Structure 1
């Protein structure tokens with residue numbers, strides 16, 4: 001578990017366990033709805049939600065050794081999560097040297113508090129601890145705030161790929177952060 005006191009609030013990250021699948025499924029659906037529901041066709045969106053965030057699907061991913069979910073708590077309240085993939089669980093590249101940061105979401109009421117940077121730092125440390133040389137992700141081209149966030153944190157665009165919400169084909173930027181020449185950031189106590 002990573003933990004840090006920041007401006008009077010305690011943040012912590014724990015690796016999600018199988019028995020937390022229901023809680024994770026609810027959180028994942030809620031954060032995705034908050035972020036993208038208004039921007040998508042309702043039918044396509046509902047189809048995607050049903051496929052991606054049902055508890056059986058979450059349990060299947062939690063059972064994999066190649067994917068991890070980490071739950072973010074602020075003052076012991078669930079505030080967000082991130083998901084990483086390695087090896088064959090990666091959605092695109094499948095390179096043993098890389099780790100995919102597939103999802104990073106914070107509930108709307110906890111946004112603007114630095115939780116995204118906190119989880120990104122934890123993902124970098126996770127990748128380094130597994131001897132990965134880079135971290136990569138896909139981010140919707142239309143999500144300019146997220147693209148800017150990743151660029152501000154050292155990620156660079158290196159390609160694109162399609163991402164489907166139901167039948168709606170959207171395009172993601174592929175972004176990469178090389179970890180080899182980056183100095184390690186401050187350690188997160190835990």
Structure 2
């Protein structure tokens with residue numbers, strides 16, 4: 001592992017454990033066993049490091065979510081594929097997912113949102129576009145895409161949070177039942 005990758009992995013682990021504000025440069029360099037000038041050489045600042053950590057993991061995630069959301073599948077299948085993908089990503093990238101969940105709940109004017117809010121906006125746009133596309137086939141969905149997107153994102157995030165607490169195992173039945181309840185409500 002090269003210095004850049006080591007620093008990102010170390011920093012992301014600390015951001016996941018403590019949150020962006022609670023982590024200092026000295027703590028990162030101590031744990032990564034590097035010098036401050038090395039960190040500044042690669043990232044310029046803690047903000048630059050945080051941004052690079054987010055970009056590294058968000059880029060492939062958003063690309064795959066965009067592909068899944070724009071596939072030819074019906075909306076129910078798309079939601080299952082997206083939830084399944086997010087859960088598998090969560091299982092394999094726990095530090096990133098914890099950092100993502102913390103970013104989702106950061107105050108609107110926080111430094112975290114200023115740095116990483118664009119990634120959340122892109123995720124919301126992907127989901128909104130998916131529901132807009134579905135509304136052409138299901139007229140009763142028209143005009144509700146923002147609500148659907150927000151509540152589906154909430155379902156994803158609560159599932160990821162439960163996954164990080166080891167409350168369930170990922171399987172097709174869990175994904176199907178979760179999306180079914182979302183799509184059909186608690187009375188189904």
Structure 3
């Protein structure tokens with residue numbers, strides 16, 4: 001199995017770890033930026049949560065449910081990812097992406113004859129779809145940076161060790177690796 005590169009999410013912090021041989025590991029990323037902070041940033045900007053909402057597991061799970069129930073292909077552009085570094089820089093990368101995304105669609109439905117309540121509900125659905133697309137972009141950054149690190153090392157074996165076992169991340173990463181003829185290893189929980 002060695003050598004391999006792993007996308008490891010522990011205590012909510014994604015890291016890229018290189019395993020050259022059994023018992024050896026090298027952290028390639030140093031940032032302590034949490035996945036939940038990046039997700040909550042997008043949800044707050046899209047007004048799916050109040051600005052004071054806590055960054056906790058319950059809110060994250062609710063947001064991931066919203067993303068699963070919404071259209072992740074609503075906004076199809078991808079963020080500009082810095083390919084000179086394997087550091088994720090999630091919020092830094094996603095801020096301009098989110099700005100561009102929300103500017104791509106008119107904010108209101110003033111030209112339609114409907115109640116304010118209906119307009120607010122439509123805006124919430126649109127923002128939920130934006131959030132699903134935002135989460136897809138977040139996953140894309142994690143995957144792209146992991147692939148970049150593996151490529152730089154000349155390694156084709158990649159593992160995902162996500163303490164939360166996020167099904168969408170596993171599915172998306174598996175599909176992306178499959179396109180490249182690579183297999184994703186997901187270790188069993190111990």
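Coordinate-derived values only; no laboratory data. None of the values given here were measured: they were computed from a predicted structure. Cβ atoms are built from the backbone, for glycine too; each structure is taken alone.
Summary of values
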| quantity | calculated |
| --- | --- |
| Which of 1, 2, 3 leads on relative contact order in percent (Cα under 8 Å, 6 or more apart), largest value | 3 |
| For helix-only ellipticity at 222 nm (-39500 (n - 2.57) for each DSSP H run of 4 or more, over all residues; to 500) computed as -25500, the structure of 1, 2, 3 it came from | 2 |
| Per distance in nm of label points 7 Å out along Cα→Cβ at positions 53 and 77, the highest-valued of structures 1, 2, 3 | 2 |
| Computed 2.5 for distance in nm of label points 7 Å out along Cα→Cβ at positions 61 and 157 - originating structure among 1, 2, 3 | 1 |
